[in-house]
Each structure stands twice: as structure tokens, then as C-alpha cells.
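> Heads up, there are several structures right after this.
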Structure I
Amino acid sequence: MAGKLHVRINTPEKMLWEGDADSVSSINTQGPFDILPLHTNFVSIVENHPIKIRIGREEKEYTFPHSLIYAHLNKVFVYTNI
């Protein structure tokens, strides 16, 4: 589905959240970034900054000490507490 991202958030213990979203945003050492549908391949470390998942007008927000975000082919994987 090109119009949405499929997002999955995993902790070492379990899958925390999974669903379709319009965008994923956060901040890394280079500054703020957004991942939108059809985004190029992307990998980033996020430390102690909110990871915001937008679904229509709703926004889910998660903050972890250390996370890795990986985007590929409209899928975004967030691996937390690494």
C-alpha cells in the first residue's frame, strides 16, 4: 500500500505496537526527520527523543533511551532498548 507506512515497534521482550500510519517522526543527532510513504531506505539511532506515529489526526508517541529506526519499502521497524 503506497499511501501508508506499515509500522512495527519491538522491544526485546515483545512487539509493543503494529499498524498502518501516515508518517513517523523523531530527532536524531543530525536534527528532526520525518519518514513518509515511498521514503528512501533509512536507518537511524534515536536516543531519548519521542518517536511520533501519525495516523490521520491521531498521534501516538513513544520515547525510549535507545532505539533503532529502519525504513524500507513502506515498512518502518523500530527496535527499542537496544
Structure II
Amino acid sequence: MKSEQKVQTQRIKQLEAQGYYVIKLIQTNKNGIPDIVAIAPGQDVLFSEVKAKNGRLKPLQKYRLEELEKHGIKTEVFRGE
């Protein structure tokens, strides 16, 4: 099983290959914000929460994803293999 760090690196490479400008968030003013922000050439933004294969979302992470979606922002939970 891959570590979450390796899964993040994998997802960043995938998104960049698709043309996204990718930022790995380390610290924000809101706890629970997804790990990665990916901005498409057309300026669509994707917030990606990365989890290892069996990783689980914490309640605050789930809340933040729902909060972002309510603001019309695309989100995903990306799981490693």
C-alpha cells in the first residue's frame, strides 16, 4: 500500500499532465482544507483531498469539501491504489 505522500505525488503528476497548475497546500487559515489546489487552463479550480487506499475523511475535512461545493467549487477525494 502506498503512503499518502506517494499518493499525493502521483495525483499532482496526473493533474499536471492534464494541464492543471497544481499547488500543494501546507498551511491555510482553515483547518480541513483539501491537500491540493489544481487550476485548469480555463480557470476551473479543483480542490483534491488525497487519501491512502484505506484512508478516511475526518469530519472537518468532509465539512470543508461540502462547504467548497456549496460555493460552486469542484472537489474530489483521490484514493491511492
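Taken together, the values in this text are just the output of simple stated rules run on the coordinates, not laboratory data. Since the model is a prediction, treat every value here as computed from it, not as a measurement.
> Assign the value -10000, calculated as helix-only ellipticity at 222 nm (-39500 (n - 2.57) for each DSSP H run of 4 or more, over all residues; to 500), to the correct structure from I, II.
II
> For Cα Rg over 2.2 N^0.38 Å, find whichever of I, II sits highest and give me its label.
II
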